[in-house]
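Peer 1: There are structures below to look over.
FYI, it's all coordinate maths here, none of it is from the lab. This one's a predicted model, so the numbers in the text were calculated from it and none came from an experiment. Cβ atoms are built from the backbone, for glycine too; each structure is taken alone.
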Structure I
Amino acid sequence: MRILVWYWGRRGGGAQFTLSLTRAFAASDVGAISLSLSRQGELINEFRRLPIPRQEVNTYRGIAGFVSGLARVSLLARHLTRFAQATRADIVLSTMSHPWTPLIAPHLARAGLAFVPVVHDGAPHPGDREPFFDWRLGRELRAARAAVVFSEAVAATCRISRPDLDLIRMPLGAHLPDAAPAGATSMADVLFFGRIRAYKGLDLLRDAWPSVRAVHAAATLRVVGEGNAEALAPGLSALPGVTLEDRWVPDSELAALISAARLLVLPYREASQSGVIPLALALGVPVVTTDVGGLPEQLAGGGGAVVPPEPSALAGAMAALLTPEAHEAASSAARKQGAALMDWSAFADRLRAGLSAVAAGADARR
């Protein structure tokens, strides 16, 4: 079976996920993998090191490039289709949706190619402005032969759109570009990391933090990510022990950032799953997360605490896990689970088995 991995995004977790998965595919069967990616991607040089057939396309940077690029979508669809046919791909695996994916996926289906999207979110996050989300997802799922999902929360929403669609379930792996620095010292007791968005519950964390400080008087909280945290949680920056860093964190800093914390906290009100949780577990950093969406599934093997999305519950879990004995036990459990989440060869084998069944079904219909 031959797989064309399709990723036209530029940066972030989707790029690291695609790189980790493609490396694992290529390591086991380099002749069966090809790749279509954006020339504007930040990891382009890493992808170029892979010894596999590669198509590079010019996508865009910014809204003006997106709008002007729409005129090229039909041409890009033809180029992608021809590349898939030239590499004799049985499956076109879209590792993360791009704004042009819903426009191109139907072309692939009409050409008889088995299109399989990785669905990271089954519904728009509360507070996010995604007016075309349902149209995009519906169009992709209608063109799909199957879909890959990381949580039951996303699987459930996919079933609403396409009850007949085969779903391939797999855990979201830890795509750490660098190992944690040896002898790293803690820069914060608790870390919140990721894009700053309304659904991520920073106001809940703000309301919980005074109770944590009441138990651990010197505890510190570091909030790092792009967005205006103070606008979503007024007064957060004024709390003792809290520092806010409004910035994009490059991939090269991820391991150092997360391993410099004693705990990772996700006070979310809603979630599909989190790409940050596997990173923390792989680095032995315990996680406190709320019981929403697919987050509890990611801590099913231990390594932290799952609590209701309430300030008192968050505060109690953070305070408990900051005690030496509880922290040591949770860190050990996190490392054990994290080791499995770093095994991209196992993920690639699992996904290949699911895709083989899709390809076999496509052959049977011809």
Structure II
Amino acid sequence: MIIFGVALILAACTEDTDGSPNVPPGNLNISSVMPDTGSGGTMVVLTGNGLGDIRSIIFEKESVPAGFQSTLNTETHLIFRVPPDAIGGEQNIYFTNSAGKTSSIPFRVLAYPSVSTASNFNFTEGTQITLEGNNLGDVQSVVIDETGEEVTIISQEKRQIVLEFPSSTSTRSPLKLTNSTGTMTTTQEFINIDKALLIFGDTYGEGFDDGSWGDAGVISNSEFVSGTASLGKTYQQGNWHLIGFANWWPTVPYDPSYTYLTVWIKGASQDYSLYITTDASEAGFGNYVDQNKLDVKAGVWNYFKIPLADIDFWSEGKTLQQLGFRIQGPDKQDEVFYFDDVMLVK
């Protein structure tokens, strides 16, 4: 009985595998790949013979490996995905089995440029903005979609590109990026500061001045997103404070062509909610309206592009004389926030 039990254990150990087909390496015969074109993440099916013992899949350009589940292999079919890092263009895919035998098949990788984040969304002539995403290393041209104006490429690599913006007639627009695969349009819009109503940039916009409650706003040359300065404001513990932008003369009459309020806000020591408030809103200056709430993350610059139609901001027949960002509290300690590129955008 003991000998029989040991024999069973040994047999089980010998036959136990990772679930891959229990087949010898043999010769590789590749007949087709479907589809024969795809972008990162596309599922691909390889057909042929001797595929059950494939151990590596390599895309030729820059030798990018493709992950796959060997448990899904059969002698005649292999399923894998185009790797997200695959370089775009025509190339071979190489398949190698455990005996070192290799075969290949042509494939066209689609690697359209993509943009996930931007260091800024506001520009004037000469502004440099860094975009992060994928497939940016072979971008050949970048243009402002609204006007077709060329944006200069300063530097680039696969996941990052640095751009310098021209003098532009655009108000706000996405960008069009073209690489060897094709052209894509960003979901992000980039706003021309020169075409916006500037409330505060490096300094107060025309007609605007400090209208804060409690401590005044203080221009800071150490904290900024655009240009060389932002406006800092200390919100004192337990007080009803706001940073205010006063526009006594000439006041800004209601203009339905303005569609967005934009602002960069650098958060304080913890997350807080600030409330947009104006003298021209239905609620009146200084009141809280939940739809006007901005959730500001601690210690980082937060970008807000708020559709005016979605907030209680301005109405027909009103003039905009004051804009503020008010806080409930802070309750535990004084807190400092910084504000940059406060603008109304058409």
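Peer 1: For distance in nm of label points 7 Å out along Cα→Cβ at positions 126 and 294, the calculated result is 2.0, so let me know which of I, II that is.
Peer 2: Value 2.0 for distance in nm of label points 7 Å out along Cα→Cβ at positions 126 and 294 corresponds to I out of I, II.
Peer 1: On distance in nm of label points 7 Å out along Cα→Cβ at positions 102 and 238, which of the structures labelled I, II is highest? Walk me through the intermediate numbers first.
Peer 2: Values: I: 4.2; II: 7.4.
Largest value of distance in nm of label points 7 Å out along Cα→Cβ at positions 102 and 238: II.
Peer 1: Out of I, II, which one gives -1500 for helix-only ellipticity at 222 nm (-39500 (n - 2.57) for each DSSP H run of 4 or more, over all residues; to 500) as computed from the coordinates?
Peer 2: II
Peer 1: Could you tell me which structure in I, II was used to calculate Rg and Dmax of the Cα atoms in Å as 21.1, 68?
Peer 2: Computing Rg and Dmax of the Cα atoms in Å on every structure in I, II gives 21.1, 68 only for I.
Peer 1: Using the calculated result 16.2 for mean count of other Cβ atoms within 10 Å over residues 206-213, pick out the matching structure from I, II.
Peer 2: Source structure for this number: II.
Peer 1: If mean count of other Cβ atoms within 10 Å over residues 94-101 computes to 15.9, which of I, II did it come from?
Peer 2: Source structure: II.
Peer 1: As an exercise: distance in nm of label points 7 Å out along Cα→Cβ at positions 166 and 190, calculated from one structure in I, II, equals 4.5. Which structure is it?
Peer 2: Derived from I, not from the others.
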